[in-house]
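Okay, got some structures for you below.
The numbers here are math on the coordinates, done by the rules we state, and not lab data. Remember, it's a predicted structure, so these values are computed and weren't measured experimentally. Cβ atoms are built from the backbone, for glycine too; each structure is taken alone.
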Structure I
Amino acid sequence: VISPLIALMDDQVAALRQLGVTAAALHSELDPPRLELFRNDLRDGRLDILYISPERLVSPGTARWLARNPVSVLAIDEAHCVSAWGHEFRPEYRALADLPSIFPGVPRIALTATADSRTQDDILQALGMPEAHRLTSSFHRPNLFLAASPKGSETKQVQDALERHKEDASIVYCGSRNRTERMAKSLRERGFNALPFHAGLSSQEKHATLMRFRSGEPMVIVATVAFGMGIDRPDVRCVVHLDMPASPEAYYQQIGRAGRDGAPADTLLLYGGEDMARARYWLEQSNAPETEKRVMQARLESMIALTETVGCRTQALLACFGEPLDGPCGHCDNCRSPAETFDGTEAAQKVLSAIYRTGQRFGAVHLTTVLRGKLTEAIERHAHQHLTVFGVGREHSEQWWRGVIRQLIARGAIRMSGEHGTLGLDVEAARPILRGEEKLRLRVDPIKAAASAGRSLPASTVIDSLDEDERKRFEALRRWRRDEAREQEIPPYVIFHDAVLSEIARENPDSVEALSDIKGVGASKLKRYGDAVIAVLEEG
């Protein structure tokens, strides 16, 4: 199995061993004796599955050594990493096109959770297997509650989203290392068990944080986007994005770390005009080939449209992957609290006129001051109180106008540039609006609407449906699982997921045979833990 991250390999090896599968991972953190042990196990046929990184696999020495062993299948995990159009492109994956020459005749399978049809084409082309059969399943995750809100007071918005999940695991994604540090500190000051995770931390710090997170401890990880690929903790109840991802694929991959146990989980995406403009700017400055840039541009625009949609957010997300959903989902923020809209054509014309008449040299703060007719030192210095647009928007608040500006940025009518966020017109997009040839529907008071919708989402877990006696059994089983996991030095969820423990607590089997009927209790785990589980139930 070719896998990109050590944490991902170790997590899956631990889970496989619990299922009775002999598995090992070859990576840089192995000491020489352990490496030699795994090599001998492979040579003598004692390994069922071997995990290895792509760069290690194709290195001449390792490739020659592995080729001398009987390999039945090559599985390429996180296959979207091979695509330059994927959201987590890794150049070392490109070398996997050489696998047929290293392992002639060995079947290959490439797996990914997030690839639209274009990325699938690129994956198969890059791996040299264009005729491969494609097996796809639905992208729909009905247990995820999608919500998005324009940025206001970011710390308060994140705190509100996490408040009902203090006893659970949550992930907050940020666009930079500094933001992860600042947000983690702010959350700790507000009583949350929060830790940062990013590439700037030492290996020891990252390992310690990962171990705490995998142990089942209730906590918030504030991380850059790389965190989570190697973690399969099933009971993450909330994922918050402090910055907008660059594509629906990246967004889907990251929210997909919530609710893997099948129980409801919340997601909240915070976004702003600055996010959109910054992403467009960096894309324009990219040295990528024009074909690639056009694809990335289309994905960015799909992501922006997803943030601003007034329809079902789940439908909009699935549409990005070419998957229709029969009717609205009924539980995203827009379905639960439909957005109120208004004819924003006149408001848009006022904003665009203000940008034009001030010379396209000012940011949102100055422009809203002009529109609201507030006489400030900056207004007088530039003589903007004499403009025809001065005071044409007195009836609305600064926040209201900033919402209109953000939505016009999302539509591409306004472009933002420079470190001070200077606003200018995109002539092609702005002209039909200014001429009245295009009518616009905009959101009413978007921040309040989206934030309240996010807060209305249910805080449900796998134990909500259990009665009092069932909950007592569930908690007893969790205590047993925690102790067992500590003794084996593995994550608790590798033994049994919460969803399995809740089903055991509900059914209350009185024998190992009855326990075997419960989904998630396979033959290996039944043999290993069956007697202990029944003993816990009998004591309870």
Structure II
Amino acid sequence: MSNSTMLFLLLLTPLAFSLLTFACRLLGNAARACVTLLHFVGIMLLLAISLWVVMQVYQQGDILAAGRWLHLDSLSALFLAILGIIGCLTGLYSIGYMRHEVDEGEISVATLCHYYGFFHLFLFTMLLVITSNNLILMWAAIEATTLSSAFLVGLYGQSSSLEAAWKYIIICTVGVAFGLFGTILVYANAASFMPDPNDAIFWTEVLKHATQLDPMLMHLAFVFILIGFGTKTGLFPMHAWLPDAHSEAPSPTSALLSAVLLNCALLIIIRYYIIISTTLGHDFTGTLLMVFGFLSVAVAAFFILVQRDIKRLLAYSSVENMGLIAVAIGIGGPLGILAALLHTLNHSLAKTLLFCGSGNVLLKYGTRDITVVKGMLKCMPFSAVLLAGGALALGGMPPFNIFLSEFMTVTAGLAAGHITLTIVLLLLLTVVLAGLVRMVASVLFGAKPEEVNKGELGILTTLPMLILLVLMLVMGTHIPQPVSRLLENAVHIVMNNKPGTHAQPLSWPWAVQNHSSAAEPQAGEVK
């Protein structure tokens, strides 16, 4: 099978199932069963095709297709694997969650068809971001994610959810417009000297000529890119849309927003970071990322500590974790980049579990207020244990996966000489842990309300959580060799090693030993 056929199959699968699930509303009484079956087949196919494509990249290297408009390398393959796994698990959870919503009369069958249709359309737009090699297509795709997911945020049609959806659209559209200006600066500058100006639209071609870009323009471009796409990433102070959108959306949508959408915007920032760091050196781009990242962690940490709404708490946790990833990239070097990419994967697993858990809380108790939800251990013991495990993992407790990536971030900061930053970051992470422990203690213990019945909600609302917890334990104790190799290759892409450079294993001694020298490449040097 050709590369173009493979990537078109990947992209067209969710698009086709989106159209089919939208059409199911025309089937009358059979609509509910038909749309659920189509949705299930769609998410399973997406998982299989995504992992198959990732394996092709793992075995064969970079893929260019469709006249260089589409591109996959180990960096984007990592994000594709996250999308495939999280998309499948949130899709499974959606079946159980939405079954309850239809049974309780919260939504109609027609709305259910719309939900699944926009769910798959949202997956398609995020896939387009990940696979795009065309800078303008990449921008258009991230804008399209806003439009497709806004319908999911406002699904219930209540005033609060509609307000959150419009706030999301307005803030992100304005933010991404800044990103477009940065994109145009990079394209116009590259087109002015490249042998074929038409090639300046492709990321892979611009990267080859990155040392020739104008430093003054690239300073300005990166500011616009970080502000613009940082809005979709949820970095402070452009994060205002995020708590409302995450808290008002259905819980499976909240999981997709936090665990996949934020990653897509982050991937775009990393793509431009690679180009502009090659032009300017690491100092400017790294400093900006550390400043925005640190402010995101600091602001979000204290909001986490005082939140009563469980989903808003998790939304601020997303701001904090995206900030932590930005700090790790800003620190740079092999260890910093490895920590950032590993934390991206780890955060996606943990946050999906917790949003699924918060969905179970909402379905059972009818509220997101953690001061009202009590006795979950007695009411839903299995879900309660999974929720507690996810919260401890998100707080960075061993033996879970996030402990490893946070420890690597701290080690990278110390190795790079950012002593004060690292110490304050540790204190802020302690505040975050306190907020998560407070949430778990409040929800799990105490006397359950009399009107709340005992019992789990069903296998489809707990199985995805169990799978995620197992994955987090595996990633926290022994990272599988294919995952570590994919991470290794992705780090070398972000570090922009010279073609033909031998990729050394990302062992702890290698990463620490090479950290200081690799963290600060000179302007114009391709490392």
Problem set entry | Origin of the derived value 8 (percent of Cα pairs over 46 Å apart; candidates I, II) | II
Exercise. With distance in nm of label points 7 Å out along Cα→Cβ at positions 33 and 409 computed per structure, which member of I, II shows the largest figure?
Worked result: I
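Starting from the value -13500: which structure in I, II was helix-only ellipticity at 222 nm (-39500 (n - 2.57) for each DSSP H run of 4 or more, over all residues; to 500) calculated from? Present the calculation step by step, with values, prior to reporting the outcome.
Values: I: -13500; II: -25500.
This value belongs to structure I.
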